[in-house]
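There are structures below to look over.
Since every read-out is calculated from the coordinates, none of them should be taken as a lab result. Given the structure is predicted, the values throughout are model-derived calculations rather than measurements. Cβ atoms are built from the backbone, for glycine too; each structure is taken alone.
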Structure P
Amino acid sequence: MCEVAKLFILMRGLPGSGKSTKAKELAGEQGQVFSTDDFFCLNEEQEYKFDKQKLGKAHTWNQRRSLAAVEANIPIIVIDNTNTTIREMRSYLPHIELAQRLGYEVRIEEPETWWQFDVYELDRKNTHDVPKEHIQKMLNRYVKDVTVEDILKK
């Protein structure tokens, strides 16, 4: 019997760039998508209510549940966060190391939309009402061409 390839994917991209759409496509029916934004959609109506004061708690929550998915050998795990810097992606370092030990291929993916770095279009398309000024700040710190090896460097 042929073993199914396991994938651990770190999505990255600015709000409105198509990141979540691509994350769902990559996960397909066999995988799961883990987004910190889900923490803010936990009421029955799935209404998004961001609270900056709870952002640290939300990231910890997402890291715990995605690590549990690695431990459970979910075949495709997609972390759907902005991940604008290497430092942000390093919060998933234990996940990456465990995933590699368990035979996952670890990849970094970005949306390939024409507007992925166009602040005006991102402002128009993002679904969480992230202000254009904040998107611009995120773009200013966005590190391009990050590799898994960059994250693994200590």
Structure Q
Amino acid sequence: MTKKQLETLEKSIVSLLADLSVEASVKTEAITADEQEEIRVQLESPEAAALIGFHGETLQALQLIFSFIVHRDLERWVRVVVNVGDYRQKREEQLSRLAQNLAMKAKFSGEQQIIPNLSAAERRIVHLALADRPDVFTQSEGEGRQRQLIIKPKNP
């Protein structure tokens, strides 16, 4: 993605947010790693809570909308990751701590621990946080909104 395309994307995002009566500064960058292109959108706003929404639902919706804008402009799909303030980092740390705590609980109680209502990205964070643990394993079960992550002891 060229610098001009990134500038156009930033203008589109600012315009969209202005239409929603949300004032925010927007910073975009294109990252290429392992031949996969990714566009990161960083939003800073005094209305950060409104941009994040309940458990990041509004943030996910904005990410989807921005993905469609990028697709329209580039005529190809590129992964778009949107962050407001440091929400994503804090959420990842929170999920990792929760995963480690529930893994210990599963190990010592011998019972599986269930985490409901996680997005696919959040489930991935938990799976990766516990991937190297020899005492527990994780799996996702269910479909759609009923999908949940289960942490099970390896030797109950």
Assuming 39 is relative contact order in percent (Cα under 8 Å, 6 or more apart) as calculated from a single structure, say which of P, Q it is. P
Here helix-only ellipticity at 222 nm (-39500 (n - 2.57) for each DSSP H run of 4 or more, over all residues; to 500) has been calculated and equals -15500, so which of P, Q was it run on? Q
Thinking of P, Q, which structure, once distance in nm of label points 7 Å out along Cα→Cβ at positions 50 and 146 is computed, gives back 3.7? Q
Identify the structure, out of P, Q, from whose coordinates mean count of other Cβ atoms within 10 Å over residues 10-17 was calculated to give 15.4. Q
Any idea which of P, Q comes out highest on mean count of other Cβ atoms within 10 Å over residues 98-105? Q
If Rg/Rh (Cα atoms, Kirkwood Rh) is calculated from each of P, Q, which structure is the one that comes out at 0.96? P
